[in-house]
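The next part holds the structures, each set out as structure tokens.
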Structure I
Amino acid sequence: MDVGGAWETFIAFLREYNVRKIAEVSRAIDWSAWLKEPFFWIGVVVFLGVVLWKKAFKMLLLPLSVAALIVLVQCTMPESGEDISLGKLVPFLGGCVVIIALNLYCFIVRHD
């Protein structure tokens, strides 16, 4: 994996940051390729090991929130070039509010 090329792609993505681009990029994620990547599994195992070792289960909230946001974008945002209808926008905004509220509650309101 070319780190320099990935960084340039990330910077180019930030320059073009908009909802349609996010939906397009999230649909282009090849989940089967991620599941076959050994570095992904090494990272997952190490991360879960740290979470279990330190009993810091709040650390799971951020990756799960990002995954939920990706699924939300994939399920609710239209294909590129199409208009965003109110029927798709309301569930997306509702899901985002739930994710944000859950994170705020866990990290700010309820700190153990």
Structure II
Amino acid sequence: MGLTYRDAGVDIDAAERTKRRIRELVRSTFGPEVLSDIGLFGGLFMPDLGGYEEPVLVASTDGVGTKLKVAFLAGRHDTVGVDLVHHCANDIVVQGARPIFFLDYLAMGEHREDV
């Protein structure tokens, strides 16, 4: 038998439990433009572009990177997510665009359900 996800250290059941745990929190951020739920390979978003003459979508995504190192040093993690969203929004605003959606991903070296 070939290598499985579990053999590679991936616990799909734990990932599903985590998604169930955060689902309502994530859904609370949805506006009417969001057409899909969390956990898919892409998000569906239908913006109202009626007020624009020549609409162009501008997107940005980033990781927490060194923000997380600073958070550990400070013993404070409640600002990391907010800072990340602001960072991405600023990257869009400086290009003259208006942030209308947020791209995200969750990366971790070890999946700990207790965190």
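With distance in nm of label points 7 Å out along Cα→Cβ at positions 48 and 64 derived from the coordinates and found to be 3.5, which of I, II does the value describe?
II
Comparing relative contact order in percent (Cα under 8 Å, 6 or more apart) across structures I, II, which is largest?
Result for relative contact order in percent (Cα under 8 Å, 6 or more apart) over I, II: largest is I.
Kindly point out which one of I, II the value 3.7 was derived from, the read-out being distance in nm of label points 7 Å out along Cα→Cβ at positions 24 and 56. Walk me through the numbers on the way to the answer.
Working: I: 3.7; II: 4.2.
Working through the options, I get structure I.
Given a computed value of -23000 for helix-only ellipticity at 222 nm (-39500 (n - 2.57) for each DSSP H run of 4 or more, over all residues; to 500), which structure among I, II does it belong to?
Numbers: I: -23000; II: -10500.
The structure behind it is I.
Can you tell which of I, II yields 47, 39, 25 when Cα extents along the principal axes in Å is derived from it?
I
Where is distance in nm of label points 7 Å out along Cα→Cβ at positions 8 and 96 largest, in which of I, II?
Once distance in nm of label points 7 Å out along Cα→Cβ at positions 8 and 96 is tallied for I, II, the winner is II.
When distance in nm of label points 7 Å out along Cα→Cβ at positions 32 and 104 is calculated for each of the structures I, II, which structure yields the highest value?
Largest one: structure I.
The numbers here are math on the coordinates, done by the rules we state, and not lab data. Source: prediction; values computed, not measured. Cβ atoms are built from the backbone, for glycine too; each structure is taken alone.
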